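These are the structures in question, set out in turn.
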Structure I
Amino acid sequence: MTANPTGGLLVSNTNYIRSFLSTASNDPLLPQDLRQTAADLSSQSSIPYKALRSIWFSSKPDTRPELLSLFSGSDFIFTSPKAREKSEELKARLRKLEELAERKAYKELVKDIMPKKGTDEPFSSYKDQLGFGLHVLVTMFTGYLFGYAAFRALFSHNPVMNAAGGILEESVDWFLILVPCIHRFVGILSTLHVRG
C-alpha cells in the first residue's frame, strides 16, 4: 500500500499519462499552478486522480486525449486507512472484558477440581421463610383435624380422647417436619466445619 498525503484515489502513472502530463506542463493556455503540478506529477509512479482530472478538464478539448484512452493500462492504487486510536475508556473496558473472559475460562477449566460453592442455604430469603411457615401451619392444622376425626370415630365422641388424637397427630407431623430440617442443618454445619 502507498501513502497518500493528499488523500483520495491514486492511479498508477503510465507512459500515456506521462506523455499527457509533459504536454500539459508546456501548454501556455493552462494556468501556471496546473503546469507546475503536471510537471511534478509526470515523474511520479502514482498520481492523485483529482489532480489529473483537473489538468485534463483545464486542457483544450482538441489537444487532450479521451479520458478512457488516458486511463487505459492504468491501475487504481488503494491506500490503507490510518489506524484509529482507541480511547482510554474503550481500552479500560476491553481490559475488563478480557479479564472477565479469562476468569470464566479458568472457572470452566477447573470446574471438576474446585468444590462447588454452597448456594443451597435454606431459608435464605423471606419468601422461603414465609413459605415454610405457612406450610407448617397448614400441615399442623390438617394433621390435628385428621387425628381429632380419627379418635372421635374410635372413642365415640369423648372430647378428651378426640383432643388427644389431634395432639398425637401433631407430634407425628412435628417429627416428620423437623427430621429433614435437622438433617439439613447438620449438613450445613459439617460443611462449615470442613471449610474452617
Structure II
Amino acid sequence: MSKQNELFEILQSRLPEELTAGITGNVSAEIKEIPLKWLAIFKNKGRGYAGNVAERVKVVDVSVDPSPDHPLRMEAKVTTEIDVTPDMCSVHGVLEKGCIAFLVDECSTIAMTVISAYNDHYNPPGVSQTINIFYHSEALSGTKLRIVNRSSEYGRDSNSGRTQIWNTVNNRLIASGTQITMPPSEPPTWFQD
C-alpha cells in the first residue's frame, strides 16, 4: 500500500469510541478523532523525528467556538497534555527548546486540521512555512505541560495557528508560538484516492 493510500485510509476510518471518550469539548466524536489521527500520522509509527514524544501527546479537549477577536469567525481550540521526560531534556534536566519547537509545530497544526474539518474542507495540514516561538520560562523533567492550540486562519493557500505551553504545576507560561503552513509541493490530487 502506498504512503498516500495509507494516509487516506487512516483519515477515512473511524477510531474506536474509547479513544475519544475521555476527550471533552463541544464537537462531534468524528471531529475529536482528527487530532488523534494526525498525531498518529506525524509520529510515523515511532520512526519519525521525535515520534516517541508525539506518541505521548494526549488530546484532552477539542472545541470550536466563535473567535473572541472576530465573533463571526469560528476558531478551533485543541488542548493537549504531556509529561516532560528525560528524553525531552538537556543534560541539566531542562526541557529542550528544540522539543518545544516540535510541540508548537505538531500541536498548532492539529488545531488547523480541526477547523478545516469542522468547515467540511478536510485540507491536509501542509508544510511549515514560518514558526515563531517565544521562550518565557523553563520546565524541568517531571513537569506536566498543558498545550493550548488555536487556529487563527485556514484556507486553500495557507493556514495559521498559535500555541501556548503551560506548566500545570505553577501555571507559568513556558513558551508561546505561531505557525503558518502552506500546501505541499505535490499537486492537490495527492490527497485523493
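Each value in this text was obtained by applying a stated rule to the coordinates, not by laboratory testing. Keep in mind the model is a prediction, meaning the values are calculated, not measured. Cβ atoms are built from the backbone, for glycine too; each structure is taken alone.
Computed values, structure above
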quantity: When distance in nm of label points 7 Å out along Cα→Cβ at positions 33 and 185 is computed for each of I, II, the largest belongs to; calculated: I
quantity: For -8500 (helix-only ellipticity at 222 nm (-39500 (n - 2.57) for each DSSP H run of 4 or more, over all residues; to 500), calculated) the corresponding structure among I, II; calculated: II
quantity: Which of I, II yields 9.2 [distance in nm of label points 7 Å out along Cα→Cβ at positions 73 and 129, calculated]; calculated: I
quantity: Highest-scoring label, criterion being Kirkwood radius over Cα pairs in Å, among I, II; calculated: I
